[in-house]
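Q: Once you scroll down, you'll see the structures, which are given as structure tokens.
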Structure P
Amino acid sequence: MNDQFELIADGLAENGYAVVDHFLSKQEVDSILSLGLFEEESRHQFRKAGIGKHQGLHVNESIRGDYIQWLDIKTAPTPVKVYLNRLTELTLYLNRALYLSLKAHEVHMTVYPKGSFYKRHLDQFKGDDHRKLSVICYLNNDWTEADGGQLRMYLPDEALDFAPITGRLICFRSDQIEHEVLAARRDRISLTGWLLDQSVDMRF
């Protein structure tokens with residue numbers, strides 16, 4: 001994994017973002033999917049994602065249409081722990097390479113039902129700057145351009161679109177890069193999280 005970690009570190013240092021394919025292998029993705037966590041019959045455990053934090057949290061489907069379920073590394077199924085442990089390894093690598101002083105990560109499972117989206121935004125909360133890096137790993141097998149659902153990053157000189165193909169990891173500065181999720185023509189699933197500069201308990 002060190003080659004991929006190096007690509008991520010280089011991309012963050014040079015551009016503020018990095019895109020790496022096969023961060024999870026096809027077999028590792030299939031092991032997660034085989035748990036059935038993202039299947040229709042399991043989605044009652046997900047909750048509608050909101051905008052804001054704590055008392056300011058509210059649901060607005062005209063801005064954001066995804067459903068989430070927080071993960072706890074202590075109780076996560078083994079195939080999911082493979083990913084969470086890899087994020088821990090990535091965190092340690094980035095601390096050594098970029099002197100970021102990252103201390104923890106928080107991750108949730110994410111489902112964007114067909115036709116849903118998330119309008120342009122930053123991942124860092126106002127008054128809370130502990131989210132330093134956003135990390136998204138996609139679990140969408142056989143995704144095609146016609147399926148839509150791209151992550152659009154707004155960079156200083158251009159906007160770039162990235163398809164949510166299986167095993168792909170996208171990592172970017174939470175405080176600098178505005179982005180949006182374009183509407184998809186089929187359900188779009190991922191493991192979405194943040195690398196933090198303070199220790200926190202995982203939420204679920």
Structure Q
Amino acid sequence: MAKTSVARQQLIEAAAKLFRRKGYAASGLNYIVEESHTPKGSLYHYFPDGKEQLALEVLAYAGERALRTMRSLYDPGAEPGHVLIAYGELVSGWMAKSRFRDGCPVATALLELAATHTAVASVGVKVFDSWSEVFATSLVQRGVSRERAQRLASVAISAFEGALIQSRVNKSDKPIRDAATVMAETFRHAARESIAAA
């Protein structure tokens with residue numbers, strides 16, 4: 001990787017870390033530069049349109065990183081709820097390691113920007129859709145209709161995002177584990193119903 005692209009990636013990763021912990025508005029450009037250990041000029045060189053352009057890159061980066069993790073946990077031979085439980089365990093560990101200071105860099109930025117920044121909202125839709133597809137696929141392969149699978153997958157994403165907030169507030173990983181367990185049970189029930197109806 002070229003030296004210049006390393007600096008760009010460092011800025012994106014630093015911004016993602018700060019968005020997770022502080023949110024978008026509170027993560028000033030000076031903080032991002034300091035966290036990234038890059039010259040301030042690098043930020044304006046790679047992101048001439050400023051912080052919103054950086055936010056778009058952070059959303060795409062964080063979304064793809066989470067997607068790769070979900071895909072790595074997916075096992076087509078396992079129950080449809082397996083990936084939910086496995087991902088819940090990982091997220092629980094990450095939250096505990098951060099002493100419950102972290103959150104989802106995608107959600108924090110979207111909460112602040114989606115209503116007024118169309119480009120940010122558009123990237124957010126793509127990220128959530130890609131995550132949902134992993135969960136929906138696990139259901140469809142067990143005979144659940146595509147429409148129902150997509151609804152359940154969307155609810156699973158909502159449950160995880162809400163659980164992250166509760167986890168930070170309560171300083172406990174219980175909300176994350178509960179969300180994963182309940183949604184996994186829901187997925188298994190949907191799969192059993194589909195088998196019974198076939």
Structure R
Amino acid sequence: MKIDELPRKAVTSYLELTRLPLTQVERVLGKQGTAWAPAIAVDRLQAKIKGAAGSLLNDETLLADARLQQGALDELTRAATLEAEAAALREQANEQLRAEQAAAAADAAEVRERAEARERAVEQQEAAERAKVAQKTAAKKSSARKIAAAQEEAIDLREAKARKEALVAESAAVREERAAIEAKAEALAIEDRLQATKAARKRS
């Protein structure tokens with residue numbers, strides 16, 4: 001090792017030694033390689049110390065190391081900021097997506113309710129139509145029964161009238177026949193009396 005490298009080595013060794021507890025905490029917490037605020041603060045302080053030591057010792061290597069460390073910290077901080085912004089944007093997008101999904105679910109529920117309401121209305125209308133048809137059918141059947149009963153009663157009346165007229169005609173025929181028989185019997189009786197009278201005259 002060269003003589004001029006001793007101060008640089010002393011500075012870097014001291015800084016590594018002072019950071020060792022923080023490095024162990026980073027390892028335990030799983031914060032290595034992340035923009036953990038305590039580590040960023042300590043590393044920035046180390047970079048400043050390196051820069052100051054490099055200027056004091058006129059050590060370009062320390063100065064370059066300080067600039068590189070500071071640049072790396074800036075990039076890490078920028079990346080962490082971008083990641084935070086991206087996480088915020090993702091959360092905002094997720095919230096918007098959840099809101100849109102909730103709105104879509106509400107719209108779908110409303111559409112289902114309307115469809116169910118229309119279906120119920122159609123079913124009620126169909127039930128009313130069926131009831132109306134059944135009522136009309138029952139009324140037609142009742143009217144047909146009444147008409148059939150009236151027709152049957154009319155037929156019965158006509159048949160009764162026909163039977164009565166037949167009986168009257170038959171009775172009249174019987175009376176006429178009886179009158180003819182009685183007339184014939186009377187004529188025979190008269191003829192018998194005439195014959196008896198004629199016979200009595202001859203004997204006298």
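Where a number appears in this text, it was derived from the coordinates with a stated rule and is not lab data. Note that the coordinates shown come from a computational prediction; the quantities given were computed from them, not determined experimentally. Cβ atoms are built from the backbone, for glycine too; each structure is taken alone.
Q: Work out relative contact order in percent (Cα under 8 Å, 6 or more apart) for each of structures P, Q, R, then name the structure with the largest result.
A: P
Q: If helix-only ellipticity at 222 nm (-39500 (n - 2.57) for each DSSP H run of 4 or more, over all residues; to 500) is computed to be -26500, which of P, Q, R is the source?
A: Values: P: -7000; Q: -26500; R: -35000.
Attributed to the structure labelled Q.
Q: On to the next question. Ranked on mean count of other Cβ atoms within 10 Å over residues 80-87, which label among P, Q, R comes first with the largest value?
A: Largest value of mean count of other Cβ atoms within 10 Å over residues 80-87: Q.
Q: Comparing P, Q, R, where is distance in nm of label points 7 Å out along Cα→Cβ at positions 72 and 104 highest? Please report the intermediate quantities before stating the final value.
A: Working: P: 1.4; Q: 2.0; R: 4.5.
Comparing P, Q, R by distance in nm of label points 7 Å out along Cα→Cβ at positions 72 and 104, the maximum is at R.
Q: Which one of P, Q, R has semi-axes √(5λ) of the Cα gyration tensor in Å, as calculated from the coordinates, equal to 150, 13, 8?
A: Structure R accounts for this read-out.
Q: Figure out for me which of the structures P, Q, R the number 57, 5, 5 belongs to, where Cα extents along the principal axes in Å, for residues 112-151 alone was derived from the coordinates.
A: On the way: P: 38, 19, 15; Q: 39, 13, 13; R: 57, 5, 5.
Only structure R yields this read-out.
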